[in-house]
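Down below are the structures I want you to see.
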Structure 1
Amino acid sequence: MKKFFASKVFRVIWSLALAALLYYITPSCFSKTTIAIILGILVLIVNGSSLLNKFPIITHISRIAVGGLFIFSGFIKANDPLGFSYKLEEYFEVFKADSGLGIFESFAHIALPLAILLCVSEMALGFMLLVGYKRNLTLGLLFAQIAFFTFLTFYSACYNKVTTCGCFGDFLVLKPWTSFWKDVALLILITLLISGKESINELFTEMITMSLTAIAIILSFAFPIYAYRNLPPLDFRAYKIGDNIKTNMQAGADYKPAEYESGFIYENLKTHEQKHFDMKNYPWADTLNWKWVATDNILIHDAINPPKIVDFSITNLDGEDIKDSILNNKDYMFLLVCYDLTKTEDDETLHAKINDLYKLAEGEHIKMVALTAGDAKQIDDYKHKHQAMYDFANADGIVLKTMVRANPGLILIKDGTVIMNWHHNNFPTYSDVKQKFMK
C-alpha cells in the first residue's frame, strides 16, 4: 500500500480527481474552458516530474522568477505594512459579510501583525528558494501561500468585492483579474518547481546557507517593523513629500473618463455558464437556452490619465467646505491627521508635544488644523482629555489613512504642496520644523 501511494499511478489518480473537483466547483463567473486549460497544465506538470528533471534549466529559470518576485512583492508590502493591513481588513470585512462567520472579525483585529507576518513570509521564502534552504519545506509553504492568494484574488474578481488587491502596495495597483492571472502564473511556476525539485540544491555549504537565511529572516522582520514605527521609507502615494495636492486632484491633459456598457447577464440552461450581453444582442427570445439573471454594467475601458486624488474633501464642524482655503493658503500650515480618535495614540508626552507645537506655531500666525473622521462627541471628548486648543475639521477616514500612515500623523503643507510629514513616534518640535523646512 505504501508503494502504491508513492507510485506514479496514484499521483495521476489524485491529480485528476483534484482537478475534476476544482473544475466542478468553479463558479459560473469564470469560463469552464479556461479553468479546464489551467487545470490540464497543472496536471501535466504534476505528472511530468521525470521529464522536467531532464531539463534543469526550466527549474532554474522558474526558481529565479518565483524567488525574485516573492522578495519584491514582500518588500513592497513591508515598506507600508499599515497600508497592507488596511487591505487585509477590507478582505476580512467582505468574508465576514458573505459568510456570516465572526472569526473574520477577529482576523480584522489582528490585521497588522498578520500583514507583517505575510510580508516576512514572502521575503523569507523567496530568499530560501534562491539559496536552496530546506527545499521541501520552502516549496510546500510557497505553494500554500500562492494557493491562498489565488483563491483570494479569484473570489475578489469573480464577485467584484475588493477593487484592488494590494499585492504591490501603492507602487503598482492591480485590478483583481490582473492579480488573479499573476497568481495563476506563479501557481504554475511553483508547481514546476515542485515537480523539478531534484534540480534545486543549496548554493553554499549548509552552515553558510543557514546563516544567510537567519540574517534574511531577521531583516525581513526588522524592515516592516521599522516602516510601521516610522513612515514608509519609499512613498508611492499621491500625498508624498513634494507632491501638490491641488495638482494631483486635476486630470491629465489627455484625460478620458472610464466607459461602461449597459447590458444583461444571461445563464445558459445547458452549461449553466453566465454571459454578459449588450443591449443589442441579448437572447431575450431564446427561452429554451437562456435565462435572464441580472442587469449589469461592464467596464469597456479604464479612465485615461484620471486625477490621482478624487475624494479629497475637508469640512468644518458646521459642514462648510474649507478644502480650498486650506489648499490655497500661501503660508505654511500644519495638518494633524487623526483618522480615528478612538484609536489615536494616547501618550501624554506626545500630546504635550502637539500642544506645544500648536502654541508656538499660533504665536507666529502659522495655522494648525486637526483632521478626523470622528463625530462631534468624539472630538469634544478628545479635546477635553488632551487639553487640545487647536481647531478640528472633518474628512473621510480612508482619505486620512492614505494621507499619512500614522494616527496621529503631522503634515506640513504650503499652497497645497506637502513639505514634510511625521509619524507620531518622530513628532518634531516647532523650532526644528522652522529651522529645517520653513525657508
Structure 2
Amino acid sequence: MSKREIFNFSETSDACIKCGKCIPVCTIHQVNGDEVTSPRGFIELLGQYQKGNLPLDKEAKNIFESCFLCTNCVDVCPNSLPTDMVIEEVRADIAEKFGISWFKRAFFFLLRNRKIMDFAMKFGYAFRTCALSEDNKGRGLRAKFSLPMVKKGRLLPSMMKKSFLNSYPELIPAKNESQKTQKVAIFIGCLGNYNYEGIGKSLVEILQKLNIDIFIPKKQLCCGAPAYFTGDMKSVEYMTKRNIEYFESFFDEIDAMLIPEATCSAMIKHDWEIFFKNRDMPEWEERAKKLTKKIHMATEWLANSTKLGELLQKEGKKFDEAVTYHDPCHARKVQNIWKEPRNLLSKSYNMVEMSDPNRCCGFGGVTMQSEKFDLAKRAGAPKAAMIDETKATYVSAECSACRVQISEALNAKDSEVIFKNPLELIAEALR
C-alpha cells in the first residue's frame, strides 16, 4: 500500500450507510448494472483493501478504473462521501504497483513539456492525413487505423496549425485604454490550446468587446487533470507546482484568471488543494488555496463581473437557431455553475432543455477513452439521444472533454446537432 498515511479509505467506507441513493445516478452502474461497480461497491472494496482483506490485483485494478469520476454519487450522498476522491487516490496505488501504459506515459510527458508538445502537435498537423481523415460533418478527425488507444473510425478532435498560446502576444491591451475596466489572464486548457481553435479566439474577442486588458501567460502547463484521474501523481505534482510558482509571479497584477473549461477550472480551484492536503504538503496547499480567489470559469465571471449580458441584449444578434445546454460534471456538481452560461446564451438564442442536462456524457478520462472506450460509448449513447430529441441546432457546454465525447456519440447516432462552446456562440452573436 502507498505510504500516504494521511489518507484513510476505511474512514470513508465506514461512513457509508449503504442507503443506495447513489446507485440510480451512477454513470458506470447505468451501463454496467453490477453492485461491485457502484459507488457503495467501490468504497466497500476500498475499505477492505486498506484493511488487508482485498489484494490490489488485476481484477481490483479493473474495478477501480471503471469509475467515470462524474461525482453524481457525491452530489446525492446524505453524508457527502468523496467517492470520486478516494478512487482518484487508489489509482495512485494502482499506478505504483502496475505502472502506466506506454502511450499514457508518453502523453503525460508531453503535457509536462510545453515546447516538445508544441513540436509534436505541429508534426501531427503536418502528417495528420496519413492516419486521419476529416469527418464529413466537420466535427473532427477519424482514425484510419486501429491503435492501442484509438479504434479505427474513432472520432478525434481537430488539430490546429498553430496553438492558441503561440497565436497571440502575451499582452493584448484594451482598445480604449482610457476607459478600460479590468485586466484578466487566460488559462486556455490543452484541448483549447491545440484542438478547438474557436474557444480561445472567441474569449479574446469577447474580452476585447468589453474593453478589458488581456494577459496570456505563455509558460502555463497542463492543469494536471488527465494525469490525476489516471494516477500519475508525479506528473501532477510537477505540473501543479510549476503552475503555482508561475501564477504567483503575475497574480497581483490581474483581476481574474478565466478558464473556458470546466475540468481545468475544477482541477485548479478544487483538486489542487485536495491533492496537496492528501500528501501532507501544507505550504503548497495554502499557496494553491490563495490562487482560487481570482480563478473563474469564463462564463461565470463574464456573467457576474462584467456587462456582457447587457451588451448582448443591446447589440448582440438574435438567432432563430435553438441551443440545448449540457451540464459538465465539473461545472454544475463541483463548482455549482450552470445558470450563468444559459443566461448569456438566452440573450441571442432559443434555449431548449434536454430531458436530463445533468446526466454525465461519459468521457471519464484517459483510461476510459482508451482501454475502456466501450463503456464510454455506452454512456454516451443515451446522452446523444436526448440531445437529438430536442431538435436543437447546437449543443453547448463549457468543457472540451465533453465535446470530444458528445461529438463522437452524436456522430455514432448520425445526428445533425453540432457541439459549440458557449463562448463560440456568444462571440458569434457579437460579431
Tell me which of 1, 2 gives 2.3 when you compute distance in nm of label points 7 Å out along Cα→Cβ at positions 103 and 399. 2
With P(r) over Cα pairs in 10 Å bins from 0, in percent, for residues 335-422 alone coming out at 17, 55, 27, 1, pick the structure among 1, 2 it was computed from. 1
Computed 0.05 for FRET efficiency 1/(1 + (r/R0)^6) of positions 23 and 119 (r between Cβ atoms, R0 = 30 Å, to 0.05) - originating structure among 1, 2: 2
When distance in nm of label points 7 Å out along Cα→Cβ at positions 159 and 255 is calculated for structures 1, 2, the one with the largest value is 2
Give the label, chosen from 1, 2, of the structure having the highest value of Cα Rg over 2.2 N^0.38 Å. 1
State the single structure among 1, 2 that was used to calculate FRET efficiency 1/(1 + (r/R0)^6) of positions 47 and 191 (r between Cβ atoms, R0 = 25 Å, to 0.05), giving 0.10. 2
Identify the structure, out of 1, 2, from whose coordinates helix-only ellipticity at 222 nm (-39500 (n - 2.57) for each DSSP H run of 4 or more, over all residues; to 500) was calculated to give -17000. 1
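Bear in mind these aren't lab numbers, they're just calculated from the coordinates by the rules spelled out. Remember, it's a predicted structure, so these values are computed and weren't measured experimentally. Cβ atoms are built from the backbone, for glycine too; each structure is taken alone.
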